[in-house]
Structure I
Amino acid sequence: MNHLLRSHAPISSAAWDQLDAEATERLTVALGARKLVDFSGPLGWSASATNLGRVGPVADSPAPGVIARARTVLAMVEVRADFTVSREELAAADRGAPDPDLTALDEAAVRIAEVENAAIMHGWSEAGLTGITQASTHRALPHDPDATHYPQQVAAAVATLLRTGIAGPYGLALGPSDYTEVIESAENGGYPLFDHLRKILQGGPIVWVPGLRGGTVMSMRGGDFLFTAGQDFAIGYDHHDADSVHLYLEESFTFHVATPEAAVELSDE
């Protein structure tokens, strides 16, 4: 038994399989920011921090001629989204129903994915995390809501990164509304805007990132943006009553921007 307490839940192995598969399907789509950064782990639930390779100031020592400095680490953040599943729907899953109502799980997956995406892209000061747009040393480029102007904006961002010596290929993170505008738009002559942007990005991805405001162009060369999972997403058991089982999605992670100059924000502000 581990901290998720799944063995205490009135849920069969078959129903757990359906819950896990549903969560994986929804999270794979919604965790857009992960697709643009370096991922390491999972290190497990017991992991508490990641090493930054740095130390703090010299501290007093009880012995003369001895110095002491505390190692600097980045603490893991635990994130949890609660949801409830009807016992009737779980029973239907046990009988082989292909469509149990797991709407609450789907909504929890979207909520927790938006939190992770926002932490990576915009930071989360209360959790001690600095995001990509916060850390960037470049002036944010004004974001024109007209999607047909995206090639000029993305090209300007790529040019900024090239002048700084940041190699490609480059990725483009877009919030949901901007992503929809891009994939639905065509330039003069009907050429798909999406394909044009991919050429500017040197073949890099264009990613749907719920929780992101505006857009961000960032290098995909590796080593610049470091995401470390402690426990990757898992479903845990809280309690149950006669009608419902109360569950939660949980993860722990840290995020560190190693190269602040490797991204340019396209700001809505």
Structure II
Amino acid sequence: MTVLRTLTPDDVPACLALAADRDWPPEEAKWRFLLRVGTGFGLFDGPRLVATTIITRFGDEHAAVSMVLVASSHGRRGLGRRLVEHALEQAGTPVASLYATRFGKPLYERLGFRSVGVVGGHFGTLDVPAAGVSRSLADADREEVVQLDAAVFGADRSAMWERYFDFAREVRVSPGGFAASWRNTNRLMLGPIVAGSLAEAKALVSDVADGPSRVDASDPELRAWLTGHGMPARFEVDLMVRGEFSGARDRLWAPLMQALG
């Protein structure tokens, strides 16, 4: 019989072991950050962690579902569904979103999610020089970034940003938006990218890309540009939502990370 409980930072080694069982990379910093900004739930078979999910609430409007993992030895028992249903019930928000592989998509469809777009994970070293359209974040810029993020994303994520400003490697601001990056294992993750135009989005990517990087993108023109400049797509996932997105999401060119919507 499996027992459900809330995850704590002490469970991170068990989360990493579960991730390794499913051939996920050892993303310790990411797990620790997500457990700080969200709430993790785990199912335990005796002392062993056999399933996880994390739910991150953005105010009372929106919740992001992430890190849905089930041990290879415990598949096809409904553990993933049990955890996601529990997480959604705990969140209680009218909108929930997640990114789904083709294997997970049928489960989420049964839970009322629908696909609203395909996102490609683009990896590589960008062969474009920095455009120089942005500058480093100043303390006076923080509130403006948080407010613009809320307007674009469609929910207040100020509590997350309070921690992300310290977690991020870099945040840069431009006249029409901002871009950030964070370190995950051996590569730089680019996001979020918020811009008023495709040209500005490309320029911001060039300003924050530094060596081996990854950016998740859905816009076909941005994806073609990334592919043509050293960052081809290595996988695709569906962005799925339950409820209705709000905000000026046409200005969100790349998410902070898939785990945070």
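Listing for the model above:
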| item | result |
| --- | --- |
| Structure (I, II) behind the derived value 22.1, 78 of Rg and Dmax of the Cα atoms in Å | I |
| Origin of the value -0.50, -0.96, where log10 I(q)/I(0) by the Debye sum over Cα atoms at q = 0.16, 0.25 Å⁻¹, for residues 45-100 alone was derived from one of I, II | II |
| Mean count of other Cβ atoms within 10 Å over residues 21-28 from the coordinates reads 15.8; which among I, II | I |
| Source structure (of I, II) for distance in nm of label points 7 Å out along Cα→Cβ at positions 77 and 133, computed value 1.4 | I |
| Structures I, II, by mean count of other Cβ atoms within 10 Å over residues 93-100: label with the highest value | II |
| Ranking I, II by distance in nm of label points 7 Å out along Cα→Cβ at positions 53 and 253, the structure that comes out highest | II |
| When Cα Rg over 2.2 N^0.38 Å, for residues 69-212 alone is computed for each of I, II, the largest belongs to | I |
| Structure from which 23 was derived, relative contact order in percent (Cα under 8 Å, 6 or more apart), options I, II | II |
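Every number in this text was worked out from the coordinates using simple rules, so none of it is lab data. Quick caveat, the model's predicted, so the values are computed rather than measured. Cβ atoms are built from the backbone, for glycine too; each structure is taken alone.
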